[in-house]
Structure formats: structure tokens, C-alpha cells
Structure 1
């Protein structure tokens with residue numbers, strides 16, 4: 001599979017595996033049992049949309065120091081094969097990007113660790129290193145396609161030169177701009193992508209075999 005010049009990644013349940021940064025941060029702040037788990041249940045039941053879900057989470061963390069977020073970040077597990085795939089992409093001079101509705105500071109943390117070139121996500125509000133209860137919703141779920149399109153234009157790339165990986169319906173607009181689309185594990189969307197994989201070891205084999 002030659003000719004790829006950009007690989008775009010979602011974060012939650014794509015770069016990361018298992019418990020998300022949202023849940024880890026709730027547990028660090030002591031807000032999971034009464035608030036975080038309720039908001040997640042409401043979101044999954046479609047009683048609230050993702051924007052409201054994110055705002056409620058952010059409000060529940062108001063007044064906590066940035067150290068709570070730092071501890072939560074260190075507990076998130078990375079998807080199998082992701083570090084190895086990133087090394088191969090860098091070796092081949094393939095650009096990388098995060099386009100995600102996850103916590104912006106966490107996305108930047110991942111970008112710094114793994115040398116990801118472009119990063120678009122939703123940062124929590126901070127004042128004097130204290131969470132202020134807000135979140136800047138720059139990347140709403142439905143907006144991922146626009147971010148992918150704008151990045152492709154910036155880099156002067158065609159659809160055939162772009163790969164993208166995600167796990168949910170929010171990633172489908174992004175896939176519209178990527179010839180090589182990967183869904184991680186979520187069988188509900190296995191027919192909405194070009195490749196359905198269990199981890200990035202499998203994705204790398206498809207890309208570079």
C-alpha cells in the first residue's frame with residue numbers, strides 16, 4: 001500500500017485502549033461515581049449530545065489542579081502496536097496528525113511523546129494551572145471531516161494519499177477524506193471503513209506488507 005503521505009488518528013479507543021482519559025480524570029478527582037458515570041450513561045443513551053457530555057465533565061473538575069490531569073494521563077493505556085506504527089511512519093517520512101474530540105491537553109501530551117506533527121482537540125480551561133470548569137469545543141464530533149479536509153488542503157494531498165484510524169461514528173466524516181480508513185475493534189462500524197483491525201500491529205501489516 002504505497003503512496004500514503006499522511007496518517008490521521010482519533011484518540012479515545014484508537015490511540016488509547018481501555019479506560020479513557022475522561023474516566024481516569026474523573027477517578028483522580030473523585031467525581032466518577034456520582035457524576036462521570038452518570039454523564040456517560042446519559043450520553044450513551046443519547047439523552048445528551050457529545051458537546052453537553054463534555055461540558056458536564058469539565059464542570060465537574062472545576063477547581064482541581066493540573067496535577068490531577070497529569071496523573072490521569074499517566075494511567076491511560078496505549079493501543080497495541082501504536083508506538084511501533086509511529087516509528088515506521090516516521091521512518092518513511094509520513095506525516096501524522098491527531099483529530100479528536102478528546103481532552104486537548106492529553107492530545108498534546110500524546111503528540112509530544114510520539115512526535116505527531118499536527119494536533120487538533122478540545123482543551124480544558126485553565127487559570128493559574130487550575131481547571132476552571134470549561135472546555136473549548138474546537139473539534140466537535142461532526143467537525144472531524146472539516147479538519148481532515150483543511151489539513152489535506154494545507155499539505156496539498158489527495159484522498160489517495162491519506163490514511164485515517166478511528167472507532168466510532170464521529171470518525172466517519174474524517175474517513176470521507178481518507179482512501180485508507182481503519183476502524184479499531186468496533187464491529188458496529190466494520191462496514192463503514194476499508195479495514196477493520198484489532199490493533200495497530202494488524203494495521204501496519206496491511207499498510208507495509
Structure 2
């Protein structure tokens with residue numbers, strides 16, 4: 001290891017480096033192969049440097065989920081800021097998701113694998129549950145924001161609408177990972193956006 005590679009990095013920069021290394025390991029070898037030693041080797045840093053940045057593998061997995069959430073939150077924000085009707089905003093947001101999956105299928109596979117592993121692995125269950133709750137909150141916030149902006153109200157429980165939308169998107173992404181039918185994947189997103197927008201009741205008068 002060269003002196004340059006041993007150079008001290010600010011903690012946030014080190015964490016970002018290790019999250020990127022973890023994603024490379026999991027995309028190449030599968031999420032189930034993830035170990036702190038493998039990530040340290042991939043990042044070409046001492047194992048101690050990894051444990052200084054992340055106290056455990058579960059903490060590293062939380063950071064992987066958080067990096068994806070940061071990306072998806074920014075994508076939702078851009079969809080809202082571009083303006084338009086609720087249907088247009090939802091379509092933009094959902095197509096943003098499908099297009100990100102199409103562009104980076106390896107990343108989506110890793111996230112799906114980690115989520116499923118959380119159902120079996122006690123150490124990862126909390127991280128997977130927290131990530132799921134965060135994604136739910138992001139979609140609920142989007143729906144509340146659309147209602148507030150339009151002055152309308154949702155015909156239905158927002159929690160149920162958000163959960164149904166997430167289930168559809170994640171299920172469709174699994175199907176796409178098997179079939180790679182881009183057109184069908186995107187049409188499903190457009191249909192979901194249209195159906196959900198129809199549940200937003202405009203203000204009276």
C-alpha cells in the first residue's frame with residue numbers, strides 16, 4: 001500500500017469511499033459475500049480504517065441504504081421542482097426510478113438482496129427495516145406535498161397508497177431484472193402514476 005493510499009481522509013470522505021467499495025464487492029460477488037475484510041481489501045485500506053469509520057457490517061449496510069435514499073430523495077425533489085400537475089410530477093418521479101434501475105441494474109440487485117437478507121439475518125434486519133421505513137416516509141411526504149400544493153385530498157389512506165406504490169415499483173423492478181423489458185417497465189410506472197393521480201380529489205368549487 002502506497003503512502004498516498006494511507007493518507008488520512010476526513011471521516012465522511014472515508015465513509016463514502018467504503019460505501020462505494022462495498023457496492024462494488026456486492027455487485028460483483030453478491031450481497032451475501034459482504035464482509036468488512038472484503039470491503040477493506042476492495043478499498044485498499046487497513047481493516048482498522050474501516051472499523052474506525054463503521055463500527056460493524058450492519059452500520060456499513062445502513063450507510064449503503066442511506067446513500068440510495070439520498071439519491072432517491074434528490075430525484076423526488078427534482079420531480080416536484082420541475083412543476084406540473086400531480087400526474088406529471090408522479091410520472092416524472094416514477095420514470096426517474098425505472099430509468100435509474102435500467103441504468104444501474106447491479107445496484108438495484110444489491111439493494112433487493114440486502115432487503116431480503118434482512119428477513120433472515122438478525123444483524124441486518126434493523127438496517128433493512130429502517131431503510132424500508134425511510135422509503136415509505138419519502139413517498140408519504142411526496143403525496144402530502146402534492147395534496148398541499150393542489151389543495152386537493154387523497155381518496156384513501158395515504159399510508160396504504162404509499163405502500164401500494166412501493167410494492168408495485170419494487171415488484172416491477174424484480175420482474176424487469178429477470179426480463180429486461182424496458183418498455184413494459186416504464187409503461188407500468190406511467191400507469192401507476194396515472195392511477196394514483198386519479199385518487200387525488202381536487203378542491204371543491
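Have a look at 1, 2 and say which one yields 17.8 for mean count of other Cβ atoms within 10 Å over residues 63-70, as calculated.
Among 1, 2, the structure yielding 17.8 for mean count of other Cβ atoms within 10 Å over residues 63-70 is 2.
For the read-out helix-only ellipticity at 222 nm (-39500 (n - 2.57) for each DSSP H run of 4 or more, over all residues; to 500), a value of -11000 was computed from one structure; give its label from 1, 2.
It was calculated from structure 1.
Quick check on the output: 26 is relative contact order in percent (Cα under 8 Å, 6 or more apart), derived from one of 1, 2. Which one produced it?
On the way: 1: 26; 2: 22.
So the calculation was done on 1.
Figure out for me which of the structures 1, 2 the number 110 belongs to, where volume of the Cα convex hull per residue in Å³ was derived from the coordinates.
Values: 1: 110; 2: 130.
Of the options listed, only 1 reproduces it.
Figure out for me which of the structures 1, 2 the number 0.95 belongs to, where FRET efficiency 1/(1 + (r/R0)^6) of positions 15 and 191 (r between Cβ atoms, R0 = 35 Å, to 0.05) was derived from the coordinates.
Numbers: 1: 0.95; 2: 0.35.
Comparing all candidates, it corresponds to 1.
Say we calculate distance in nm of label points 7 Å out along Cα→Cβ at positions 79 and 135 for every structure; which of 1, 2 gives the highest result?
Across 1, 2, distance in nm of label points 7 Å out along Cα→Cβ at positions 79 and 135 peaks for 1.
Each reported figure results from applying straightforward, stated rules to the coordinates on display, with no laboratory input. Everything numeric here is computed off the predicted structure, so don't read it as measured data. Cβ atoms are built from the backbone, for glycine too; each structure is taken alone.
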